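Quick heads-up: structures coming right below.
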Structure 1
């Protein structure tokens, strides 16, 4: 695969994955509706701590090439 094809594939996948992630984050934000859901502040801290760690690991892979693992979130 030549450099141009690699670039096009990166752009295609990056746009799709970032847009999906943004939509999923909006859906997570919808969970803040206290008339529909019951949650504790500890739940929120754990959710966002987990998301931040995953984001930091993904970002780190671009500079270090380190695998961040594929952990699964559980409350």
Structure 2
């Protein structure tokens, strides 16, 4: 389970997420929990845009973290 929180007001915004990620095999009988996952990412160094990840951490077998970091370099 992932907890992501966004708080907004007229002058700012705060984003937060837990750092636990559970990896399971295909039949979900075996799982492992990692407590160091990144779930909140800055999309741009110049503009205030962020991305929060939950549920599936991959897109077409590529980790979202890698996709976001490659986009940020453009």
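Read-outs: derived from the displayed coordinates by stated rules, not from any lab. All figures in this text were calculated on a predicted structure; none of them were measured in a lab. Cβ atoms are built from the backbone, for glycine too; each structure is taken alone.
Can you spot which of 1, 2 the value -24500 was calculated from, given it is helix-only ellipticity at 222 nm (-39500 (n - 2.57) for each DSSP H run of 4 or more, over all residues; to 500)?
Corresponding structure: 1.
Where is distance in nm of label points 7 Å out along Cα→Cβ at positions 41 and 57 largest, in which of 1, 2?
Working: 1: 2.8; 2: 1.2.
Ranking 1, 2 on distance in nm of label points 7 Å out along Cα→Cβ at positions 41 and 57, first place is 1.
Taking distance in nm of label points 7 Å out along Cα→Cβ at positions 17 and 49 from the coordinates of each of 1, 2, which one would give 2.6?
The value was obtained from structure 1.
Compute Cα Rg over 2.2 N^0.38 Å for each of 1, 2 and report the one that scores greatest.
1
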